[in-house]
Structure I
Amino acid sequence: MPVYKRILLKLSGEALMGDDAYGINRATIVRMVREVQEVTALGVEVAVVIGGGNIFRGVAGGSVGMDRATADYMGMLATVRNALALADPMRLEGMTARVMSAISIEQVVEPYVRPKALQYLEEGKIVIFAAGTGNPFFTTDTAAALRGAEIGAEIVLKATKVDGVYTADPNKDPSATRYGSVSFDEAIAKHLQVLDATAFALCRDQKLPIKVFSIFKPGALRRVVMGEDEGTLVHV
């Protein structure tokens with residue numbers, strides 16, 4: 001039996017690239033969709049927040065002379081594109097997904113309305129939250145923490161390229177070991193990079209646990225929702 005009834009899955013835009021240099025790798029996104037399908041088949045309610053770094057990064061744009069707020073709005077639009085790219089293969093796999101945007105683009109996607117999002121989740125639909133928080137200067141990590149708290153998710157699952165939080169960079173230090181679990185206070189004391197500071201503080205305040213795992217390990221998402229030893233759990 002799954003240990004979670006409702007989860008918030010945070011996918012980075014970069015994860016959609018696969019081995020490509022930019023953009024969306026179709027085979028990669030289809031594989032991710034099938035991972036999600038596995039957990040929905042268990043009765044788990046799934047909401048997704050998606051990043052836009054495979055198309056445009058607001059922070060990067062702001063660092064090279066572009067106005068930061070403008071760059072962040074461009075990044076938000078990139079997440080809408082990614083959300084649509086994720087919803088389409090879900091449809092082809094027989095799943096029902098709804099894209100809800102924090103900025104209004106009603107000809108393309110519906111606006112984020114919390115009661116409607118909750119209704120969709122209760123109906124077994126997958127809700128994909130696009131456009132971050134709808135505000136500049138906030139990352140999609142913060143959007144994940146915010147939406148997770150709003151919808152009453154039991155956990156925020158941060159899908160990365162690394163299968164958890166390590167004592168050091170495992171790509172550089174072969175002696176690095178993975179934390180099975182760590183408290184919020186320990187993560188702060190050890191300067192572990194779990195989410196950005198704003199998102200991390202929000203999860204801590206709301207007592208919303210975070211699990212960091214690799215979306216590239218087949219079956220990892222299913223193992224996480226089943227409560228198996230996968231990734232790193234950050235808890236109160």
Structure II
Amino acid sequence: MYKYVFLDLDDTLWDFHANARLSLQDMFEDRKLYRYFENFNEFFNIYAKRNIELWESYGKGEITKEFLMSERFRYPLAKMGVDDMQLSEEIGIQYLEILPTKTALMPFAKELLDYLYPKYPLTVISNGFIEVQYKKLKSADIEHYFSHIVLSEAAKALKPDKKIFEYALKLNKAKATEAIMIGDSYEADIKGAQNAHIDQIYYPLHLTKEEEKPACTYLINSLEEVMSIL
């Protein structure tokens with residue numbers, strides 16, 4: 001039924017939550033940020049909440065990449081009364097240097113790629129930054145599975161904009177009906193694929209009550225289930 005498989009990267013294949021937390025902790029300790037925060041968890045909780053808000057704004061085109069990168073670290077420092085823009089920019093750069101060196105994958109991600117690779121051309125579709133996403137793929141040793149890597153900066157469109165999916169279809173010389181998208185974000189991956197008339201496999205980390213019966217082609221609890229679909 002399908003000839004091409006599109007996959008999100010962060011929290012679909014590459015364990016963003018685990019890798020990001022480890023990277024932030026490395027940066028926190030190296031920069032001795034415990035001078036300003038009671039402990040790492042205090043810093044992380046403030047950072048994580050603001051980071052989610054900023055990525056939502058970035059996805060809507062409301063803020064720039066540069067603002068996101070500086071603001072997410074300026075904010076927790078400012079909450080502690082530290083007004084140091086240079087420090088926030090430096091730790092932002094350091095975090096992005098550490099992050100792509102982490103290699104944790106989601107459960108069954110490697111097994112799924114081994115299963116799909118001989119059967120379909122695989123394409124990553126991600127809103128992540130070019131300088132980070134390629135390094136993640138290489139560090140985790142999964143870059144070789146993909147025929148194409150489609151990033152929002154190159155496609156000049158962010159998921160859920162249908163243009164990024166159409167860009168991926170064009171690269172593969174594929175029709176929308178020939179492709180299926182696998183992703184963890186309902187807003188970005190599932191609605192985005194729907195906007196481009198592409199079928200979807202929704203792999204949520206946690207379903208909210210509002211999402212208990214989400215509109216999608218397939219709903220899975222584990223990447224292992226994809227092997228019985230494709």
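Read-outs throughout are calculated quantities, based only on the coordinates presented, and are distinct from any laboratory measurement. Only a predicted model underlies this, so the values are computations on that prediction, with no experimental measurement involved. Cβ atoms are built from the backbone, for glycine too; each structure is taken alone.
Miscellaneous remarks
- Among I, II, structure where helix-only ellipticity at 222 nm (-39500 (n - 2.57) for each DSSP H run of 4 or more, over all residues; to 500) as derived comes to -11000: I
- Of the structures I, II, the one that 0.40 was derived from, the read-out being FRET efficiency 1/(1 + (r/R0)^6) of positions 56 and 144 (r between Cβ atoms, R0 = 30 Å, to 0.05): II
- Which entry (I, II) yields the derived value 25.1 for mean count of other Cβ atoms within 10 Å over residues 128-135: I
- Distance in nm of label points 7 Å out along Cα→Cβ at positions 120 and 160 derived as 2.1 - corresponding label from I, II: II
- Per FRET efficiency 1/(1 + (r/R0)^6) of positions 40 and 136 (r between Cβ atoms, R0 = 30 Å, to 0.05), the highest-valued of structures I, II: II
- Value 16.7, 52, calculated as Rg and Dmax of the Cα atoms in Å, assigned to which of I, II: I
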